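These are the structures in question, set out in turn.
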Structure I
Amino acid sequence: MRHADFLRLLVLAAIWGASFLFMRIVAPVLGALWTAEVRVALAGVAMLLFMAATGRAMHFGTNWKQYLVLGTLNSALPFALFSYAALTLPAGYSAIVNATTPLWGALIGAAVLGEKLTARKIAGLIIGIVGVAFLVRLGPARFSQEVLIAALACIGAAMCYGIAGVYSKKTSISIAPPQMATGSQLGAALVLLPFLPLSPIRGDITLYIALVACALALLCSAVAYFIYFRLIADIGPTKALTVTFLIPLFALLWGALFLHEAVNLNTLIGCALVVLATWLVVFQGRGAQLKSAAR
């Protein structure tokens, strides 16, 4: 891997790790649904402008269904669930649970597509579940019903990503990744729109909150997606997926630096178990292929 590619990988992990920090700041003010809506709507519009400027057609007439379905599974639901979890959980917790996405992709793929659950995958699933349970029960956040529900919301978000990956395989979607990313953000914005009255604004929207919300949308969605696609083109999908292992570390770092969130030995053990589990599932020996996308 070239130095420039490795640097882009670190930047991408830092950006996606920061998304959990930004949700912790924005969600208590905007609420879960509005946080998700602002993120996908601003990102979708920015990405659409970029696509238009570079002369890339979106083909809404033929692709609208896929944009809506994957927008729901890959953005609307997981962003809303992570934003809800951000009301309770430290940023690092959510990022660590997010890293279990390939585990759910493997499990759902076995159930829906008949993909073989190898001993390596089963071990990864068990270790991942133990890691999440260890983190939630023994991490620095005091265990409570609210913490448990928030953790389940994060698991639900990771499962949505897994379902989205399986749906893409099952339907053999052939839409180019930049168009799919742009269309799915716009589709997610449309899906969330009718539900916004259920999530009233919780506080005053200051300039600081507005800037953080813009960073969440433009940096953590729009810019991050294009960096990810560039990485896939330059180093291949399997190496690009190693960003999955770095995101929780950056989320823990940003949470500790900017929100003074506690990081103890149990947090690191839980994180290590989840990263190990993800590695077992994603990399099936020599010549491994991309199993699931990280977000």
Structure II
Amino acid sequence: MTSVPAIRLLAPCKVNLVLRIEGRREDGYHTLTSIFLPLAEPHDVLTVSPGETGEGLSLSCPGIDEPAETNLVHKAYVHFAAATGFAPDLRVSVSKDIPTGAGLGGGSSDAAAMLSHLNSIAGRRALPLDELAALALSLGADVPFFLLGRPALARGVGEVLTPIEVDLSGFTLLLVCPPFHVNTAWAYRAFDEAQGHSGRSLGLMHVLTAHHEPDTGSFCLWPGCLENDFEAVVFRAFPALRRIKDDMVRSGAAGVVMSGSGASILGLFRSADDAARTARFLSAQGSRVFAHGP
């Protein structure tokens, strides 16, 4: 049995404060400009303990009905072992709290946590950070961000990361996760069809009010404000998401934006009382709501 102490790895979620779809490459992948922000809640937990000798990775994910081989944690282990020759005997149990299909990057975060842990115990076979990031990218466009673990400006397909500072002091953040999900592949297809495959961004550099007008009181990160090019097509197909955003704006949010391709919605509130009232209202409507700060 490999001598590896039992450990709990926390895998945070992420939100997109800005998401612009800039174009589509010949290989079908979309290029984007985005601002990624890590959030502590909700998070997944990977419990890693020593496995039986010769077992390799034994992975369990209670409550998730999919073969272990398709899980990104399993793929992270296999890719790391292939790249380094380091394949410790481990038992990993993944406790999921990040909703799937919410635009929060749960699977990517789990994979990054696994890669980071493997690299930390690999000794002389550990990879330099640039090689580890390249390995992470082979698993998914969001995985390198979770290795970075701090706010970042993302370009390319999401892999070109520039660390940035995002000052949200004084704001209460509400992350709202409705009881349904949005399929990412569908969202990209719908965006392409709506744009006539032109690859042009919607270019919304402001937060929209419930009446589709510029919200001049909205919180701006720098010259541009919170925006997400997916909102137009996703809200058309999922009007409940439009209503959640409208409810948050009417309840006093300074800025509201959908994360990723949905279905989660992030709201920034200057008033903690307004945030608390909004959280209670949306929770009563069936959404999970997570508060952060100020």
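Thinking only about relative contact order in percent (Cα under 8 Å, 6 or more apart), which of I, II has the largest value? Spell out each step's value before the answer.
Values: I: 40; II: 21.
Greatest value across I, II: structure I.
For percent of Cα pairs over 18 Å apart, for residues 102-173 alone, which of the structures I, II scores highest?
Values: I: 48; II: 43.
Comparing I, II, the top value of percent of Cα pairs over 18 Å apart, for residues 102-173 alone belongs to I.
Here helix-only ellipticity at 222 nm (-39500 (n - 2.57) for each DSSP H run of 4 or more, over all residues; to 500) was calculated and came to -9500; which of the structures I, II was it taken from?
Working: I: -23500; II: -9500.
The read-out was computed on structure II.
The value 2, 13, 26, 26, 18, 10, 3, 0 for P(r) over Cα pairs in 5 Å bins from 0, in percent, for residues 46-141 alone was derived from one model only; which of I, II is it? Provide the component values of the computation, followed by the final result.
On the way: I: 2, 10, 13, 16, 15, 14, 12, 9, 6, 2, 0; II: 2, 13, 26, 26, 18, 10, 3, 0.
Here the read-out was taken from II.
Could you tell me which structure in I, II was used to calculate P(r) over Cα pairs in 5 Å bins from 0, in percent as 1, 5, 12, 16, 17, 16, 12, 9, 6, 4, 1, 0, 0?
Details: I: 1, 6, 12, 17, 20, 18, 14, 8, 3, 1, 0; II: 1, 5, 12, 16, 17, 16, 12, 9, 6, 4, 1, 0, 0.
Only one of I, II returns 1, 5, 12, 16, 17, 16, 12, 9, 6, 4, 1, 0, 0 for P(r) over Cα pairs in 5 Å bins from 0, in percent, namely II.
Bear in mind these aren't lab numbers, they're just calculated from the coordinates by the rules spelled out. Just so you know, these numbers come straight off a predicted model, no measurement behind them.
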